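What follows is a set of structures to go through.
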Structure 1
Amino acid sequence: MSPDDLHRVSTVRRLAAVGEARAVRIARRISLREMAATLGVRPSTVSRWETGRAVPRSAVALRWADLLSLDIRGERAA
């Protein structure tokens, strides 16, 4: 895993812990079910990540960052 990947994993986990990941998902008009299906997890799993009650593994966190359109600096891409 590259340093950029590690940074993106850290960023998406931080965004989830403070509730920002949910806000980004909603702003992008992606449902919880759509996000979960794309990531290959249950909707309840995504919900636990978004509320900070669980943390995604690195590989899934990277896919999640892609779906949220986070660039390598962890900022939302336009």
Structure 2
Amino acid sequence: MFFVYLLESEAKPSQRYTGFSSDIEARLKTHNAGGSPHTAKYRPWRLVAYFAFEEEAKARAFEHYLKSGSGKAFANKRFW
């Protein structure tokens, strides 16, 4: 399975992150340990939502959509 996930900073809730992984638990631990330069300064992070896909291409396409302007508007309306 492949996952697209939404994270929110506990330290600064206005900071949000959308990502892709095949192992959400390990990826969240990496984010909270400072292993990603894009998220290190806003840790700790909490998992808000995740979406599972059987096909990697579909998961990556959905992640790409959520990072677009209309995808951000959709996520803000539905998930945050």
Structure 3
Amino acid sequence: MKFTQYFLSMRHRPDRASIKLEWIQDVIDHPEREAIQADGRIRRWAAVSEAEGKFLRVILLPDRETVHNAFFDRRFVP
């Protein structure tokens, strides 16, 4: 898994520090939904059972392997 510098700096935020890398990989490998943004980035969502079923959104660069961002999406509706 590759990461942008932006992602690495965001990992220090208290609300994102608890997000495990294996959760991110699971969302990448098994998304419940996927959408492509106008800029070509890919959004993927999946519920994380270990996080009380919250939905984790992972944003990938167009290469589909570099993680740009990851956070729990409180507004996501399955």
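Rule-based calculations on the coordinates, nothing more; no lab input. Keep in mind it's a predicted model, so treat the numbers as computed, not measured.
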Here P(r) over Cα pairs in 5 Å bins from 0, in percent has been calculated and equals 3, 18, 31, 30, 14, 4, 0, so which of 1, 2, 3 was it run on?
1
So relative contact order in percent (Cα under 8 Å, 6 or more apart), computed for just one structure, reads 43; which one of 1, 2, 3 is that?
1
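1, 2, 3: which one has helix-only ellipticity at 222 nm (-39500 (n - 2.57) for each DSSP H run of 4 or more, over all residues; to 500), as calculated, at -11000?
Source structure for this number: 2.
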